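Structures are listed in the sections that come next.
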Structure P
Amino acid sequence: MRKFLVVLDETRECLNAMRFAAMRASRTGGAVQVLSVISPADFGAWVGVGDIMREEARERIEVHFEVFAKWMRDRQGIDPELVIREGEAVTAITEQIQDDPEIGVLVLGAGTDSKGPGPLVTALTKVAGTLSIPITIVPGDLSKERLEAIT
């Protein structure tokens, strides 16, 4: 089964990437894998405090994921899988792609402000030629109706 890998983060454009991945998976008989990356830089040098912060970050991710997962199950009939990795985002994403041969497409949301598509899209398009799968970049301001028509 082909999986659509989508990155869960705090950006607004993440929403359209999630929608697109779920709709495409539903229409093509695929699955959705949601990856969230915890940056180790967020935990500082104190091990005990870092452990607590790491656990809190995981809890926030799981709550955030469940909002998307409920929508995917209720509206698209897709039961997404959550993967949480620690590290630098681009490295974590490329490692996840390498580790799971069922991943067939990476879905990213592009920012809509004048600064460009966002740091993740910018970084991953620079290494796109080394990935074993295509990247789909979903505009962050695409309407629900347009997303449905495209998928």
Structure Q
Amino acid sequence: MFIAMLYITDAITIQDWELTESFMRASGPGGQNVNKVSSAVELRFEAASSPSLPLPVKNRLRRLAGRRWTNDGALVLQCDETRSQARNRELVRERLKELIEKAVTPPKRRIATRPTLGSKKRRLKAKKVRGEVKALRGKVDPD
């Protein structure tokens, strides 16, 4: 199955020439198949130099990618979950799509709120009760 481009949103589609796939032998179970077939997939997406992504999306993607973001601005994803190379290719492309979709939506701004008077009183009362419990743990006088 050959996919020409990866559709993310109406505004963002990643062309096939921006993606590089390499195949290697997978680790783990699989019997003799593991030693013969290169079923694991490594997908490399040159995100920093991609014309498809706007700058804010690139910045959020870098933060979300973490260790998978290389020094030269590439996003590297690996998949060796299944014994099928084709299925691993699909899975790694789905992961890339999900990661970019997450980066497309800007995070919500946090609205600072103050604790209510009731919550302050409850917290101080709980601290007082806890302090009394600890104070009663002292040594017992034999008198």
Could you figure out which one of P, Q the value 0.6 for distance in nm of label points 7 Å out along Cα→Cβ at positions 38 and 86 was computed from? P
Using FRET efficiency 1/(1 + (r/R0)^6) of positions 62 and 102 (r between Cβ atoms, R0 = 25 Å, to 0.05), single out the structure from P, Q with the greatest value. Q
Name the one structure among P, Q that FRET efficiency 1/(1 + (r/R0)^6) of positions 6 and 126 (r between Cβ atoms, R0 = 41 Å, to 0.05) of 1.00 was derived from. P
Once FRET efficiency 1/(1 + (r/R0)^6) of positions 110 and 134 (r between Cβ atoms, R0 = 41 Å, to 0.05) is calculated for every structure in P, Q, which label goes with the largest value? P
Say we calculate relative contact order in percent (Cα under 8 Å, 6 or more apart) for every structure; which of P, Q gives the highest result? P
When P(r) over Cα pairs in 5 Å bins from 0, in percent is computed for each of P, Q, which one produces 2, 9, 19, 22, 21, 15, 8, 3, 1, 0? P
Please state which of the structures P, Q yields 23, 13, 6 when semi-axes √(5λ) of the Cα gyration tensor in Å, for residues 54-93 alone is computed from it. P
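FYI, it's all coordinate maths here, none of it is from the lab. Since the structure is predicted, the reported quantities are computational estimates derived from the model, not experimental observations. Cβ atoms are built from the backbone, for glycine too; each structure is taken alone.
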